[in-house]
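Engineer: Following are the structures in question.
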Structure I
Amino acid sequence: MTATELLKEDHRKALNLIGELETAGHQVGTDPTYTETFNHLNELLMMHTFIEVEVFYPAMKRFDESRDLVRDFRKRHQEFEKLLSHLSTLAPNVEEFQVTLSDLRGIIERHIDEVENELFPLAEELVGQGELQEMGRRMREMKHDSRAKAATIRRK
């Protein structure tokens, strides 16, 4: 799996999790399932950001054609990290959570549209399939290592 394929998969998963959380607005009382879903979304997005920043963006910053795009995308990551932090203080069935979640969805949808339609085609053209495969391998490894560490911490 290439880096772009892996990142697209994360995009789909994030939107699906947001969709699940949007149904929490109709609940009376707090359902722990939604809290787990939010925690999964938070972990997914933080890891997604991490592997983009550590692996994908540095590869793309080497090229004049993509350098400015990468800079803009990194700024946007800060926006949704702030929203995730705020969401973590709220219950999923609360109106403020749902409004903030809607804002998060908007930012993520714009990010997906721009990254998948602008940066990924450039990556495929400039970086090439071999390097994209290697970046994908490194990203999967980073995700696996991170999950193993998190599981160990939770068991203690």
Structure II
Amino acid sequence: MIESAIARLFLGELLGEGVSRRVFAYRPAPDDFVVKVHTKGSLESHDYQNIAEWMMWEEANAALRQWLAPCSAISTCGMALLQRRCEPCPTHLVPKKVPKVLGDLHLANFGILDGLVVVKDYGRNYALRFAANARAMRKLDLGEYTPLSTRS
């Protein structure tokens, strides 16, 4: 009961639906934001696209952020994500190249925000795959190393 009262307060028109999320206009600012809500089945299958999208936005450098629709807030459990609302992207504006880390790209996942083409659905991305690449090495400087057993 309380969940439905909260939903009625914040969720506006249903704008779209994918495999694991439903996208609603954000009632307090329907032209500016959307709320992405995980469907029950997606959580049972461990499909946490809101969390993946939030983490990508939070960790992205400036070069990657210019490709992404900004995320503004996420619920503590990851069930709901607040993101800037984009206009649909015409086919002729879809870029020929995008950063390798972006996956699941098709016309519906592109949008126009402040006159720029951005990806508005990047919950399925290749960030973890690239991060887990052992070929990407860095120099390690341990400095003054203190074994765990002697740390206070």
Structure III
Amino acid sequence: MSDYPPLDPDFENRIRKSFQRQSIMSTIGAELALIQPGEVHINAPYDKRFIQQDGFLHAGTITTLIDSACGYAAYSLMPADSRVLSVEFKINLLSPAQGDSFRAEGRVIKPGKTLTVCDGKLFALNDEQEKLVAIMQATMICVPAEKSRGFPAAVERSM
């Protein structure tokens, strides 16, 4: 857990509602596992629909999971009426992603009024063992309410 206090006491509910609107997360079977100020974990099962040619979890799926974990970690420290978007990230794929399931962890390294820097990790889980397979450094932007007007409407229209 981070040492950063949330600006919104209802941050957990806000994250859960936002997560439900991400159809990619339900498509890959991902679920929120931990929500704390400055830290979010997302679990996903192995699913052969999201592997690459050698049977490993595809790099795009890995990136999606870690990016969302980092984004929600940052979002947990943002104002209630804001939105979060990824600005940039760098990912290192350390080992083939083989596992029964996967856990993406996002943690805030440095929060800011506009930009928040996060650290992300993806672990492959097999029985009781876990293996670090990818790391990410990500920068997230806080989009204030006055600039995010229309975001929810656009999402609702597309669902």
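Every number here is computed from the coordinates shown, using simple stated rules; none is lab data. Owing to the predicted nature of the structure, the values given are computational and were not obtained by experimental measurement.
Engineer: Given a value of -7500 for helix-only ellipticity at 222 nm (-39500 (n - 2.57) for each DSSP H run of 4 or more, over all residues; to 500), point me to the structure among I, II, III it was derived from.
Structural biologist: The read-out was computed on structure III.
Engineer: Also: Given structures I, II, III, which gives the highest value for relative contact order in percent (Cα under 8 Å, 6 or more apart)?
Structural biologist: I
Engineer: Upon calculation of Kirkwood radius over Cα pairs in Å from the atomic coordinates, which of the structures I, II, III produces 16.5?
Structural biologist: I
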